[in-house]
Structure 1
Amino acid sequence: MEGHVPPNGVGETNNSEEHERIVILDAGSQYGKVIDRKVRELNIHSEILPLNTPASDIKDRGFSCIIISGGPSSVHDDNAPAYDGEMFNIGLPVLGICYGMQMMNVKFGGEVKCGVADREDGQFSIDMDTSSELFKGLSDKEEVLLTHGDSVIRIPEGFKATAHSGSTIAAIEHSGKKLFGVQFHPEVDLTVNGMTILRNFLYTITGLKGTYKLKSREEQCIKYIKETVKNSKVLMLLSGGVDSTVCAALLHKALPDDQVIAIHIDNGFMRKQESMNVEKHLNDLGLKVKAISAAQQFYTATTCVPVNGDHPNKLKRKTQMLNSITDPEEKRRIIGDTFMMIANDVIEELELSPKEVILGQGTLRPDLIESASSLASKAADAIKTHHNDTELVRELRNQGRVVEPLTEFHKDEVRELGRSLGLPEDVVERHPFPGPGLAIRVLCAEQPYKEKMFSEISSLLKVAADYSNSLNKEARVSQKHLELLKRVLSESDLEKLKSITSSISLQCTLLPIRSVGVQGDGRTYSYVAALSSSSSPDNHWEDLFLLAKLIPRLSHLVNRVCWVFGKRVEYPVTDITPTYLTNGVLTQLREADSIAYKVLKETGTIRSLSQMPVISIPIHFDRAPDQHMPSCQRSIVIRTFLTSDFMTGVPALPGKQLALDVISSMVKKMQSVAGVSRVLYDMTAKPPGTTEWE
């Protein structure tokens with residue numbers, strides 16, 4: 001366990017209501033804490049325990065039912081998470097989610113097949129049997145989040161299938177034993193009526209009444225801070241974002257002013273004029289902040305990373321300087337460790353004893369989940385290392401020298417807490433900006449990434465983008481790829497693909513770069529596909545978004561799909577512009593980012609989006625092979641994102657969720673920035689693509 005953590009911060013039941021308790025068994029899902037949150041929102045107390053918790057303990061502790069989370073493992077893995085199968089025989093209703101459903105299916109004699117072609121990562125429409133108690137009150141077709149590689153292909157005796165995604169089984173149940181399994185995630189917002197499903201399981205099937213009441217989270221945060229800090233000083237690192245600002249406001253409310261040392265570190269990766277504005281803004285709020293300019297220190301920083309894996313006893317090696325690094329995880333670790341080193345320098349300058357200083361951080365649930373911290377899960381896969389959860393931070397936690405009052409919160413909950421603390425709306429609604437800043441919005445690379453079937457995937461995507469013409473008998477296309485399309489996609493999807501490619505002439509270009517994604521509850525680092533056309537996309541965005549869902553199903557080595565503004569991309573992209581975190585690269589991205597946010601502010605549309613990272617990628621389009629023009633420009637990607645919990649989300653649909661003229665203005669102005677080849681629009685949901693590209 002990584003040190004002391006705050007209580008759930010969401011209240012407790014009266015003694016007379018102790019039976020209103022359920023257990024969530026953690027199989028390593030990215031969304032395990034989201035299940036906990038949604039159950040509590042339904043006024044039912046929940047506890048998260050390891051998947052291998054003995055069934056006798058579950059029964060003895062008086063839980064009313066069991067929910068088994070999803071997870072990144074396969075039930076066929078040699079090291080698949082252990083569990084006590086007796087949990088299914090102690091008379092409690094069980095809901096298995098994703099991996100939990102597959103585990104239940106195998107336990108009772110069903111069959112799960114690994115890595116089948118119909119892998120799904122994203123929001124899809126499934127067919128439901130609404131006679132099932134679990135799906136009472138729903139439609140026979142529902143939008144849900146599916147993210148899985150393995151699939152149930154045979155269900156056990158006594159069970160029946162109650163939902164399907166095409167030919168794939170999406171839900172099973174044994175109503176007599178009150179055992180239910182869903183392949184999708186009812187706990188996330190991308191499952192539109194997921195709360196109804198959870199309510200049906202907890203209220204109708206289990207018979208709970210929802211007597212659990214929420215206490216004041218602010219009061220519990222204040223209590224936790226006082227108990228943790230006592231008489232120590234708190235060194236609070238402030239980025240100016242809502243998380244760190246709310247954390248600082250809580251610290252100032254809980255502690256005397258002389259106990260809180262607030263600093264803002266300009267790491268050289270801030271937005272245009274951001275540090276100056278952050279310092280002024282925070283001081284205006286009464287949070288006395290000392291600003292430290294440390295750009296050069298970050299640019300030339302190094303750290304030590306494990307040679308193989310993340311075990312603390314493994315051999316370590318020293319990295320190159322940050323301005324020479326291309327690996328996204330190494331970039332994140334160097335930046336996180338450098339923050340800690342500068343914090344130590346501040347402690348030394350103030351002549352304080354390190355043992356008397358506690359680090360204050362605005363760490364949220366999603367940060368810990370994505371970093372695979374044991375505070376969030378014992379079995380989760382690491383998606384990306386957050387700067388507030390590096391190895392150095394974990395060591396401080398183990399020493400009891402970190403205070404993090406928000407680790408049980410999601411972004412929307414932090415915003416509500418900020419409002420209750422009296423923070424201005426422009427602070428509360430500020431778009432998230434990661435601690436590493438623009439450093440993780442520059443895709444650094446030395447060489448093009450053209451491994452793992454690059455040519456094969458390129459050919460397949462070209463057939464898909466021209467599917468309607470590929471059906472003509474005279475067309476010269478790969479029959480192998482055409483058959484693969486027909487095998488992977490349902491008849492309904494094929495009809496949609498035919499309709500889309502009939503209405504707009506598309507080109508699909510596989511880019512020799514990688515972005516970070518999350519598929520099947522695990523981290524992926526995969527290719528980016530780029531769609532383009534000589535026709536305007538303005539009347540086709542819904543079709544293009546559907547195509548962006550289908551492409552990762554066709555190739556699981558693609559986790560992100562973008563639209564390229566401008567003319568059709570005629571030439572394949574076979575190389576990249578060598579890119580590092582240098583001043584010229586950062587200046588270009590800063591200017592593009594500044595343009596994008598200026599357009600949002602001027603048009604009054606900034607609050608229509610949850611977040612909008614602007615990304616630099618090392619791609620120089622429009623170079624004819626016979627001209628031998630070197631790759632020297634970069635392209636800019638607009639990554640809009642709509643979400644409430646920041647664990648899942650979707651891009652804004654142009655023309656509906658973001659005005660076409662707003663996007664057009666952004667693109668036109670960004671295109672004028674020196675050295676920009678093209679501007680792209682990220683059409684990928686999360687999953688399969690993460691919010692950030694790194």
Structure 2
Amino acid sequence: MPTMITNRVLCLPNDMYVVMTAAGDVLVNSPPESLKFLLAHGLTPPRYVVLPPDAPPGSEPGSHGFVYRGINYASVEFLIYANFFGQQQKITLITPTIAQAQRLQVLLRETINGPTAPDEWPGPWLQRECAAVAFFPPLGRAPTIDDMMTIVNLESGGGDLGQVQITYDGSNFTFTENGTEIARIPTTITAVAHPLTVAPPRPLLRQAITLQFIGGSDGFDPTGITTCFLAYFGNRQPLLFDAAAYLNVRLAHLGLSPRQIDLVIISHLHEDHIAGLPELILTGGKRVQLVTASTIYRSLLRVLSEMLDLTPATVAELFDFYPLEPGQPLELNGYQFIATYAVHSVPTIAVKVNGIGYSGDMRYDEVWLEHLHQIGHLSAERLDELRRFADGVELLVHDMGGGAIHTTPSAQLLRTLSARSRRLILAHTSRQHLDVTADIADRVEIAVSGHIVGAGDIVRDDEHRQRFETLTICPIFARLTASARSKLAQQCTVRNFSTGSVIAHEGEASDGCAYVIHQGIVEIVVGGEPVRLLGRGHSLGERGALIGEPRTSTLVAHSDVQLLQITPELFAFVADQLGLRAAFARAEWLWLKSTLGQLPWATLLDLALDFTPHPIAAGDVLCQRGEVGTYGYLLISGRLHFSGETSGESEQSGHCFGMRSALRGEPYRLTVRALTEGMVWSIDSTALQRLYLMYPDLLLHWQTIDR
């Protein structure tokens with residue numbers, strides 16, 4: 001049945017719909033920051049939320065479960081809070097299937113109340129602290145998800161809202177009111193996800209320590225971005241503290257690529273602190289190195305497992321984890337980390353690293369902490385540990401926010417915290433001004449989006465190094481030697497485009513140049529429809545530069561943009577060095593005939609460089625069960641027979657096999673024999689390791705479709 005959008009439907013960005021019914025407003029789809037979008041449009045958060053069906057496994061890289069292109073469309077935590085604490089009512093979450101409802105319950109129980117099993121906590125003392133923070137007077141205890149929500153599913157009749165019925169036919173959600181159809185909403189996620197707000201780019205003069213805030217507000221503020229910041233030490237690649245939603249786009253607006261991030265530090269698992277983490281892990285273009293406590297890590301695996309509908313073991317393969325246990329210093333990549341369990345409603349760490357302190361939503365109130373000590377919730381040693389959590393740091397980032405579970409600012413508190421460091425930066429608050437007494441006014445500031453704080457000597461930078469770094473984070477050009485990249489950085493030129501200007505038109509002749517985004521965001525439009533946003537380090541125009549073909553898409557400057565222009569002569573040298581012309585046909589095949597066709601063409605060209613074509617004849621054995629895998633394969637043409645744990649035949653082009661065995665150095669699980677002549681492409685274990693580091697979304701995709 002076709003979609004039917006009536007005057008009973010409000011269409012919002014990011015495939016969000018609000019259907020106005022006799023039972024009340026119903027939100028269809030809930031991507032990150034749904035609450036902010038609703039508030040920005042003057043809407044009261046609905047008490048009913050319908051979530052989309054799972055993304056079909058293998059349909060596109062980075063899609064699985066509730067996640068589409070790295071974005072979680074079951075991002076409902078703040079809608080729950082807005083209903084329960086703001087409107088004193090339970091929210092009803094509606095999933096298409098029973099299995100989704102069960103997964104959503106596990107996910108939310110973990111993020112809102114912490115680990116279910118007592119042995120998953122570091123000790124009962126932390127459970128007592130979290131319960132004390134989350135204490136809700138009307139209930140006389142901390143609320144549970146059963147107090148705050150009802151989770152139902154359409155498969156079991158959960159779409160019956162009295163006068164209103166919601167049904168699901170595989171393509172649409174149909175709304176019927178008193179027997180009359182009032183709306184039919186598509187279940188397909190098609191829009192390119194955009195954040196409501198981005199941090200304005202500001203000149204970044206690096207010092208010995210520099211903090212750059214992507215956001216410094218809370219989950220209820222439609223004008224601000226939740227707390228998330230980058231920490232630079234000299235000219236080193238930055239560390240990322242927590243992960244705001246729509247992170248890739250927000251980084252690009254600051255002239256950064258996710259590939260430039262060194263380590264990611266996660267304080268806790270509330271949605272406003274991890275909403276951008278699935279996107280970063282799956283589509284950031286670089287394997288994430290994650291630092292947090294083991295308790296939080298194990299919870300994260302369970303949360304991502306339910307979100308992606310994968311086993312925790314499979315999720316663990318998507319990124320690297322480095323345990324930062326409170327009380328046990330961690331030395332990593334030249335940094336020394338020290339952590340303390342913060343006082344919050346779920347397990348949370350406050351972190352110190354090389355002169356920076358971050359409190360991570362800690363409720364810091366010395367009078368209240370003393371009270372907890374007096375009633376036996378805090379030992380004397382624990383009380384002393386909390387009082388000293390930030391001693392000796394240069395810059396202290398402290399999440400505020402007020403209420404029961406965050407720090408409430410007061411003149412005395414600010415004076416106490418400012419004494420802990422040389423500079424106190426207040427975050428997690430929508431307040432632009434606080435009453436700061438004159439004696440500490442020069443040491444206290446509020447982190448708004450784009451805010452920059454520095455300490456120590458200025459570190460000089462130059463344009464050549466920045467161009468070299470841009471080429472280095474571009475997968476194709478990163479294949480060149482460092483000296484070749486340095487020379488290319490000197491020889492290329494910079495072209496500037498203002499926001500909204502068209503860089504190239506679909507169908508127009510190529511100028512023979514290749515380009516790499518140096519600053520800003522480029523929107524790719526095909527047939528008048530936006531298909532993706534690309535930021536720093538993405539290359540453009542290779543097809544035209546290689547074969548002179550007209551443009552296959554329109555390129556629009558989504559912000560002010562700088563492109564590195566590589567002339568035809570320079571690109572010809574690169575093409576010869578890397579063998580790009582030989583890989584062109586393979587990239588075309590991936591684009592036109594595989595499920596990877598939604599990736600940028602430059603990514604497909606990079607992948608094609610690692611595949612080697614092999615003609616096969618009937619009877620050829622490609623994999624022998626029990627032998628250690630050294631190659632993975634992609635079937636291009638012909639028919640294969642699989643035998644072993646499972647048996648069967650395949651002539652589906654694009655079929656993968658042996659990838660996981662070759663990546664892990666494990667024995668093949670199946671024997672694969674050619675039944676007819678045909679063609680396969682092979683990829684060796686070394687190339688697979690490179691993909692493992694650069695394209696976690698492809699790893700997930702191939703694990704889904706690999707035999």
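Every number here is computed from the coordinates shown, using simple stated rules; none is lab data. As the structure is a computational prediction, the values presented were derived from the model and not from experiment. Cβ atoms are built from the backbone, for glycine too; each structure is taken alone.
1, 2: which one has volume of the Cα convex hull per residue in Å³, for residues 305-504 alone, as calculated, at 238? Working shown, then result.
On the way: 1: 228; 2: 238.
The correct label is 2.
As an exercise: P(r) over Cα pairs in 10 Å bins from 0, in percent, for residues 185-392 alone, calculated from one structure in 1, 2, equals 8, 32, 36, 18, 5, 1. Which structure is it? Mind showing how you got there, number by number?
Numbers: 1: 7, 25, 32, 21, 11, 3, 0; 2: 8, 32, 36, 18, 5, 1.
Among 1, 2, the structure yielding 8, 32, 36, 18, 5, 1 for P(r) over Cα pairs in 10 Å bins from 0, in percent, for residues 185-392 alone is 2.
The greatest value of mean count of other Cβ atoms within 10 Å over residues 281-288 among structures 1, 2 is that of 2. Here FRET efficiency 1/(1 + (r/R0)^6) of positions 233 and 249 (r between Cβ atoms, R0 = 25 Å, to 0.05) is compared for structures 1, 2. The highest value is that of 1. Comparing volume of the Cα convex hull per residue in Å³, for residues 241-344 alone across structures 1, 2, the highest figure comes from 1.
Looking across 1, 2, the calculation of semi-axes √(5λ) of the Cα gyration tensor in Å, for residues 513-656 alone that yields 24, 21, 18 traces back to 1.
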